[in-house]
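Below are structures written as C-alpha cells.
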Structure I
Amino acid sequence: DSGTVEKSHGYRTMEGRTYRLPTEAEWEYACRGGTRTAFSFGDDEADLEKHAWFFANAYNIKEKYAHRVAEKLPNPFGLYDMHGNVWEWCSDWFGDYPSSPLTDPQGPDSGSFRVLRGGSWVGGPNLVRCALRNSITPEYRVVNYGFRLVLK
C-alpha cells in the first residue's frame with residue numbers, strides 16, 4: 001500500500017486483533033534475522049539479486065511498481081522482502097542515534113519526519129542494507145513506499 005504513514009496505525013481485523021507499524025528497532029531486528037552483516041544473508045552484494053528487488057534487477061522491467069511478495073529468498077527469520085521492493089514506514093519519528101548502543105531504542109516523541117527502512121526497487125545496493133535509514137514527512141506518497149504491520 002502506498003498510503004501515508006498516518007493511516008497505518010491501529011489496524012483491526014474481524015478477529016479483533018490489532019496491528020501497528022514496527023518501531024525502527026523492531027524493523028532492523030526483523031530485517032537482520034539474527035545476523036550482524038550488511039544484509040541478512042551476509043556482506044556480499046553479489047548475492048543481493050537472490051534476496052531483493054532493487055535498481056539492478058527491477059527498475060528496467062516494464063512494470064514500475066512493487067513486486068509480488070516472496071519471489072525472492074527469505075531472511076533467516078523467514079521474512080520476505082526486507083531488503084528492497086518498497087521502503088517501509090516505521091512508527092518512530094526520525095532522530096539522531098545516541099553514541100552508545102541501546103536495547104530497543106525509541107525515536108523522539110515528535111518531529112517532522114518519520115523513519116523509512118529497507119530501500120526499494122528504485123535504489124541501489126547501498127540503500128537496501130539492514131542499517132540504512134531514510135526519512136520523509138508522513139504525508140508523502142509515492143509508489144515505492146509501503147508498510148509491514150506487526151501484530152500487537
Structure II
Amino acid sequence: MMERLRTKFSISKQLYREVLAEFFCTAILLFGGTSTVAQFVVSYRQTDEWVCVAMGWGIALWLAVQMGMRISEHLFSCRFLIFVAAQNAGAFMGALGTFIVYYDGINAYDGGTRQVTGPLATAGIFATYPKPYLSTLGGFLDQVFGTAILCLGVAT
C-alpha cells in the first residue's frame with residue numbers, strides 16, 4: 001500500500017522535487033530557528049538562555065539538511081535563480097509560521113506595538129540588527145569575515 005501511495009504522489013521531474021525541497025527545508029529552518037528566538041523573547045528572557053537559542057537553531061538546521069539532503073545535492077548555475085526564489089519564499093513562510101504561532105505571545109509581550117529597539121523590541125525575532133555602538137566599518141568587517149568563514153566551511 002505504501003509503495004502505491006508513493007507512486008501516486010511522487011513528483012517525476014527532478015527540478016520540481018529540488019525546488020520544493022529548497023522551499024520546505026528553508027521554511028523548516030526558519031520556522032524552527034525563529035520560533036526558538038520567539039520563545040526566548042516572549043518569556044522576557046527568563047526561561048531559557050542564549051545557549052538554548054543556539055541549540056534550537058542548530059537542531060532546525062540539522063532537520064532541514066536531513067530533509068533535503070537526498071533530493072537536492074548539487075547547485076547548477078542555470079537553476080540558481082529558481083533556487084533563490086524558492087528559498088526566499090520558504091524563508092518568508094517559515095517566519096510567517098512563527099508569527100502566526102507566537103502572535104498572541106508577541107502581542108502580550110509588546111502590547112501590540114511592534115518595536116525594533118528598546119526593552120520590548122520584537123523585531124529581533126525575525127532579523128538581526130546592529131547595536132548602537134557598532135560603526136559602519138565594524139559592521140562591514142563583521143559581515144565580510146563571517147561570510148568568508150562560512151564559505152570556507154562549505155567549500156571544504
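Read-outs: derived from the displayed coordinates by stated rules, not from any lab. The structure displayed is predicted, hence computed values, not measured ones. Cβ atoms are built from the backbone, for glycine too; each structure is taken alone.
What to note about this one:
- Winner on distance in nm of label points 7 Å out along Cα→Cβ at positions 64 and 120 once structures I, II are ranked, highest first: II
- Here distance in nm of label points 7 Å out along Cα→Cβ at positions 56 and 104 is compared for structures I, II. The highest value is that of I.
- Parent structure of the calculated result 29, given that relative contact order in percent (Cα under 8 Å, 6 or more apart) is the read-out and I, II the choices: II
- For helix-only ellipticity at 222 nm (-39500 (n - 2.57) for each DSSP H run of 4 or more, over all residues; to 500) computed as -23000, the structure of I, II it came from: II
- Comparing mean projected area of the Cα convex hull in nm², for residues 40-111 alone across structures I, II, the highest figure is found for I.
- Rg and Dmax of the Cα atoms in Å from the coordinates reads 18.6, 61; which among I, II: II
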